[in-house]
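**Student:** Several structures are given next for inspection.
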Structure I
Amino acid sequence: MQTQLTSEEKNWGMAAHLSALVAVAGLPFGHLVGPLIVYLVKGGESAFVGQHAKASLNYQITISLAAIVAIVIGVVAFFLFVAYAAGLPEHSHAGESAAIGMAGLWVTILAIVVICLLVSVVFIIIGTVAAGEGRPFEYPFAIRFIK
């Protein structure tokens, strides 16, 4: 039987999710530091807070790893396009096609990044609302590094 959650537990649960937005303020790795601090400070005192902090931290770690992979793919694709374009004759139509292809790639990457950021913020809001209502929450697509 679950005991009644206090408003403090709900607030800390909400903080576990909202603290991931610290990165928006420009703090490097703030999206990881915020949930980690909540987990270390209050996670042991309340199973509810610990569950929300772990869920948030696992999601932020997953997103960070996905971003690293995306950056590597983007950099490799950029250099492949540059190498391809450098090997083409100066006034060839293939060079123009390569430039258009590279521009298209970067626009696509930018669109994907913006969509991922918006979806991530939506998940953070959903997690925050769940914590405020005293419900458990697990992020979709999160690898459970911390169990």
Structure II
Amino acid sequence: MVTVLQRVSTASVSVDGEVVGSIGKGLLILIGVHKDDGEANAGFLAAKCADLRIFPDDTGKMNLSVKDIDGEALVISQFTLLGDCSKGRRPNFTAAAPPEKGRQLYQYFVEKLKERVRKVETGVFGADMKVSLLNDGPVTVVVEG
């Protein structure tokens, strides 16, 4: 499982021109599920995302988590994070989980994150989504598990 976390001031996701999820200060989390992943991976990553200290404290040092700042999270499924670009010029997505497994583990990740973060919004699994964000910092990290 791969996540890309972006510290944001605001973020939203739209499907067919309609906003389906939006947050204020917090994390935009893009998540890709590997074909060999299970609930243990999703649970680990949900805890890691909630506890990762990438928000500034009073001295400006990245020392606070999204939980510490009472922030929010927007979670977007993105199987393209599993694209292998090592050969040729077109990504190979054979490492990505099949849709049903991907959906189940995506939903499990979201439920586990909701246990730790006050507000969690989502996109629509498998949909063509338009994501808008105001990156804060910018701070972007990749977390795998």
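**Student:** I have 34 for relative contact order in percent (Cα under 8 Å, 6 or more apart), calculated from one of the structures I, II. Which structure is it?
**Tutor:** That value comes from structure I.
**Student:** As an exercise: FRET efficiency 1/(1 + (r/R0)^6) of positions 45 and 117 (r between Cβ atoms, R0 = 30 Å, to 0.05), calculated from one structure in I, II, equals 1.00. Which structure is it?
**Tutor:** Answer for the origin of the read-out: II.
**Student:** By the measure distance in nm of label points 7 Å out along Cα→Cβ at positions 61 and 77, tell me the structure among I, II with the highest figure.
**Tutor:** Biggest value here belongs to II.
**Student:** Could you figure out which one of I, II the value -25500 for helix-only ellipticity at 222 nm (-39500 (n - 2.57) for each DSSP H run of 4 or more, over all residues; to 500) was computed from?
**Tutor:** Working through the options, I get structure I.
**Student:** On mean count of other Cβ atoms within 10 Å over residues 69-76, which of the structures labelled I, II is highest?
**Tutor:** If we compare mean count of other Cβ atoms within 10 Å over residues 69-76 over I, II, the biggest value is for II.
**Student:** A value of 25.8 was derived for mean count of other Cβ atoms within 10 Å over residues 13-20; which structure in I, II was it taken from? Write down the numbers at each step before the final one.
**Tutor:** Values: I: 25.8; II: 13.4.
It must be structure I, since only it matches.
**Student:** If we compute distance in nm of label points 7 Å out along Cα→Cβ at positions 85 and 125 for structures I, II, which one ends up with the highest value?
**Tutor:** I
Read-outs: derived from the displayed coordinates by stated rules, not from any lab. Just so it is clear, the model here is predicted, and its values are computed rather than measured. Cβ atoms are built from the backbone, for glycine too; each structure is taken alone.
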